[in-house]
Structure 1
Amino acid sequence: MSKKKEVTSGASKLKLTQIGSPIGRQKDQRKTLIGLGLNKINRIRTLEDTSAVRGMIDKVHHLVKVEKA
């Protein structure tokens, strides 16, 4: 039996707001926005600050605004 560890108490959060349109962008950028839970301008998501999320943000940094939550 394996037990999964959840680390939610000490993890910081990021607040992402989509500020740009994916129209005319590469398909992988559109898919990255969808993976972050964004697909419409002014949509807001709060996500945990992990290296995977940071990599996705770096890919679409020109389309999102990042704040600490």
Structure 2
Amino acid sequence: MNHHLSTVIVAPMTTQGRAYPSRVRCAFQGRDGHIALDQMRALDKTRLVRRLGELDTEAQHDVLLVLNSIFA
């Protein structure tokens, strides 16, 4: 979907806060934190400067499980 639209859906990573059911624990670029799936939003691609990387496979799987529970 992100290849065909001028916007992308993003979920921010926070290094502060508590572990809510809508958040997924992760490590990225040497920092531990949570992906805040309760704060997803659409951004115009022109606001993105560069790609920083991607999550490991386990965190990606956990994100899909939480999204499934939120939207199912």
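Structure above, values below:
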read-out: Computed 47 for relative contact order in percent (Cα under 8 Å, 6 or more apart) - originating structure among 1, 2; value: 1
read-out: Highest-scoring label, criterion being Kirkwood radius over Cα pairs in Å, among 1, 2; value: 2
read-out: Source structure (of 1, 2) for distance in nm of label points 7 Å out along Cα→Cβ at positions 13 and 37, computed value 0.9; value: 1
read-out: Label whose coordinates, when FRET efficiency 1/(1 + (r/R0)^6) of positions 45 and 61 (r between Cβ atoms, R0 = 30 Å, to 0.05) is calculated, return 1.00 (choices 1, 2); value: 1
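Bear in mind these aren't lab numbers, they're just calculated from the coordinates by the rules spelled out. Because the structure is a prediction, the values reported are computed rather than measured. Cβ atoms are built from the backbone, for glycine too; each structure is taken alone.
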